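Chemist: Once you scroll down, you'll see the structures, which are given as structure tokens.
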Structure 1
Amino acid sequence: MAEPKTEPKKRKTSVAEFVNQVRTETSKVVWPTREETVRTAIFVFILTVLLSLFFLGVDSLFNAIVNFLLTLA
């Protein structure tokens, strides 16, 4: 019978060590420029408007179909 493998106990991280690790990882992040952020925000806004219009059209179409079918009953 094989013995179950036990994982070694993980050592606790001190608060100071944790803060240092967070600072190190944060310094590795490539932050977007203001221009990139504005461009992305405009793109998201335009796509949101287009998708909302698309779903309005689909919803209106289904509403018209259901209302037509209900008049047949």
Structure 2
Amino acid sequence: MSELINNREYRRELLKEVIKELHRGKSVAEVKEKFKDVIDGITSTELSAIEQELINEGLDVKEVQRLCDVRHW
């Protein structure tokens, strides 16, 4: 069970990093492979929690929503 929790935390931090890289100006093409690796198996609940963490860390709500819009991935 702890392995699952650790994996979830790792994926969460990695996804946050991908979103931050986009925010800093990297293109989707530059982060696409990393994103594919981390997004597999993530739930909408987890994604919402990550979005909220990024907002709490100071990213603008609209920017987070734009960066997390997986339709353009």
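Chemist: Here mean count of other Cβ atoms within 10 Å over residues 17-24 has been calculated and equals 10.5, so which of 1, 2 was it run on?
Modeler: Values: 1: 10.5; 2: 16.0.
Matching structure: 1.
Chemist: One of 1, 2 was used to compute distance in nm of label points 7 Å out along Cα→Cβ at positions 25 and 41, and the answer was 2.7. Which one was it? Please list the in-between numbers first.
Modeler: Numbers: 1: 2.7; 2: 3.5.
The correct label is 1.
Chemist: From 1, 2, which structure was FRET efficiency 1/(1 + (r/R0)^6) of positions 49 and 65 (r between Cβ atoms, R0 = 30 Å, to 0.05) = 0.75 calculated on?
Modeler: Details: 1: 0.75; 2: 1.00.
Corresponding structure: 1.
Chemist: I would also like to ask the following. Taking helix-only ellipticity at 222 nm (-39500 (n - 2.57) for each DSSP H run of 4 or more, over all residues; to 500) from the coordinates of each of 1, 2, which one would give -23500? The partial results should precede the final answer.
Modeler: On the way: 1: -25500; 2: -23500.
Clearly, the read-out refers to 2.
Chemist: Could I ask something else about it? Looking at mean projected area of the Cα convex hull in nm², point out which structure of 1, 2 has the largest value.
Modeler: Structure 1 comes out on top.
Here, each number is a calculation from the coordinates, and none is a lab measurement. Here the structure is a predicted model, which is why all the values come from computation and not from measurement. Cβ atoms are built from the backbone, for glycine too; each structure is taken alone.
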